[in-house]
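What follows is a set of structures for review.
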Structure 1
Amino acid sequence: MNSKTHRIARLTLSLLLIMNFVLGAAVGWAQPIRNPFDQSFFLNASIMEINYYLSQMEQDELATTLKLLRAVQVVKGLYVGKVQGNSLMTGSIKGMVNSIGDPYSVYMDPKMFSELMMETKGSFGGVGIVLGVREKLLIVVAPIEGTPAEKAGIQSGDQITRIDTQNTKDMALDEAVGKIRGPEGSKVTLTILRPGAEAQDYVLTRDTIVLKSVSGKILESGIGYIRISMFSETTGKDFSEKLDELTEAGMKSLILDLRNNPGGLIGESVKVAGLLVPRGPVVSVIGKDGARETSESLLDKPTVPLVVLINGGSASASEIVAGAVQDRGAGKLIGVKTFGKGSVQRVVPLDKESAVKITIAEYHTPKDRAIHGKGLEPDIVVEMSKDKDSKTDPQLEKAIEVLKATR
């Protein structure tokens, strides 16, 4: 196809898109805009944006776009039932993002987008489970402390095979999250498969999940203990305040508990690491083009001996902190291998109510280790007791032992 033909193809496609909108509005496929100025402004802006996108397309992409529009017209024009053109286009966007094959890249409809915004602010409705995907299976990364899921005994590493009556095979990650969440007081049944055990149904009553991401206290012999359950908007600030509080109370060493911490906002994890590791790199984010953006700590030197507790529920932002501590020699990691989610997502709004969450980069530790799909190995391996009724915490006990030996 020569350049002239190419330009004609783009123009034709633009006209088809405009006709699709105008005809759709005329027959009820789109909501008519009453104010003529608004309609004119919208159409002109749309034409400019459409032309821009068309100018960026390769020849085969133009042909496929035309095929998509033809398919929309075929379904709207011939399907015997009622069809909403908007729903068809939304379905196309979902399919497009799902075709990437990345469980962490998804189209977020208004409900999912709204829930994400609430979650990063520290509260949302549901049962308190953070989910991930491993070998195409829906896996519990971690139950959140004090939630219906944790109280029911759901554990990190559990596989969810059904949500109510629906099999989770080939279910998109955020679709599963949307099905598990719901209004406070309603119920959801999760079928859980745990290694070495038969599948079991858990009937959970949804609640409003309020995240208090940082808590702490002084243990024996001046050993401070800080637990971070998730990295939300205020975690860095809350951690700094808790650190100051324990220091004033006589803290001489610190245990940072990141077990069952599924991650959250990477920027907040960088703030936490910046209070623990010496001046220098904390994490590097490597993008599509290989460009590297490195975040650094400005701390002159760590103030107290440090141990970090990790397990299979420690993921993403918590792995950034643990990896920085381990690589920079700021402390010891105790527990078992982490989950291994080392990819970075960006939420890109498509309009006021919807967005695409897309994987844009991977992060590496200060020693350039890629974590995604691999996880972090602890410096000292300590398994938890397999006895559900056991009141002991051998990982915490080992951390106390290690810190006592540093004096």
Structure 2
Amino acid sequence: MKVKIGIIGIGGRGSHFGMLIEAHPDAEVKALCDPNQTRAKAAGDILGGTYNYYTEIEAMLGAEELDAVVITSPDNCHSDNAVAAIKKGANVLLDKPLATTVAGCKAVIEAANAAGKIAMMGFNLRHDPTLKRLKEIVDDGILGRVFLIENREFYNGGRTYMARWNRKYEISGGLWIHKGSHDFDVFGWLLNFPQPVKVSATAGISVLNEDNIPFELEDGKPVGPTCGKCHYRKICKDYSGYEKNAMWDDKAIAEDQYERDLCIYTSDKSVHDNGISIVEYEGGIRASHMECFITSLTDRLYTVVGTKGQAEVSLHERTILIRPRWSQETIRYSIPTLDGSHGGADPKLVDAFIETVIGTRKNTSTLEQGLLATVVGQASEIASREERTVMISELMET
């Protein structure tokens, strides 16, 4: 008997989850829920099955006999969507972040505890084979007691956040939450979830504004408003190249006025294109996370330092270099790649959820852990916007 799943929020991420579920031998997609029905039905055509379509979560869960739902709606919808699904008796896989605020996280946790349903966080980096090997190295004590950890994320594709809904603080919660929650969760996961104590951060738009358009403008010819409509699309090195398939064509746009290829230089944005966040955890453990979206490189570069040595990691190269503390010797791990998106992590995430719903696996990606990632992200947003250090207790007590 296959696990019957509905998907809430049918954009690029939702349709991607749908393809992974449809390819799974123990699961199938039965229903799609999205306020934009043109986009939902276009996604259904891509998935290739026969589905029922809904605009409201309550209507979908009232009419369908579903075992679970996957939530991939915009970040500011996560809390309300998850609470509605849980209260209707659904098991839930919630793509990161849990919510854009601590208050939103607590609402989901309260609903899940009352309902007794499975609620799993979609932190796919935990399933990356390189980071899984790093986790084993840390847990085996090879580095000793870890007291310092950093990540430098260079992401060429991150510039396109400024073209999409992610660019709006009120929707994404800011990129320290939308993007950084991945890495703040990895810090907690590697360190066995110590409590964060305080956060300092600085961030801003250094490049992706009108002052840095990378070509000369012609008189009377403004840029944008979208890549597809831009006079300069043939010469702009940041042209998105998005093609308007049925999910993103004029008919879909007419339903909600959402276009995903706004000019990244002139769009109305309220997030950062680079920044650094510094976190102190209980026990004096320190962590730093850098995000840079102005780059030709795409990689996450981790350094983990312990009392017996340090590890240096490249996710793109799938390598781990160990430097023992009292030796000039180095130990190098080269991690085989896996099939599937995000280095093979996405299919493993879907496997984990389905196995948890079936009952053959324990949920090890909990809402409480999702809260920890969000609180560090929210603190980073406040710290960078208000130019101060934020005590985590400020947010946890609200």
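Of structures 1, 2, which gives 21.0 when mean count of other Cβ atoms within 10 Å over residues 84-91 is computed from the coordinates? It was calculated from structure 2. When relative contact order in percent (Cα under 8 Å, 6 or more apart) is computed for each of 1, 2, the one that comes out at 23 is 2.
Quick check on the output: 0.45 is FRET efficiency 1/(1 + (r/R0)^6) of positions 60 and 268 (r between Cβ atoms, R0 = 41 Å, to 0.05), derived from one of 1, 2. Which one produced it? Among 1, 2, the structure yielding 0.45 for FRET efficiency 1/(1 + (r/R0)^6) of positions 60 and 268 (r between Cβ atoms, R0 = 41 Å, to 0.05) is 1. Across the set 1, 2, FRET efficiency 1/(1 + (r/R0)^6) of positions 236 and 284 (r between Cβ atoms, R0 = 41 Å, to 0.05) reaches its highest value in structure 1.
A value of 5.0 for distance in nm of label points 7 Å out along Cα→Cβ at positions 76 and 292, calculated from one of 1, 2, originates in structure 1. Each of 1, 2 could give Rg and Dmax of the Cα atoms in Å, but the derived value 21.4, 66 comes from 2. Supply the structure label, taken from 1, 2, corresponding to helix-only ellipticity at 222 nm (-39500 (n - 2.57) for each DSSP H run of 4 or more, over all residues; to 500) with the calculated value -9500. Corresponding structure: 2.
Laboratory data are not the source of any read-out in this text; all were calculated from the coordinates shown. Since the model is a prediction, treat every value here as computed from it, not as a measurement. Cβ atoms are built from the backbone, for glycine too; each structure is taken alone.
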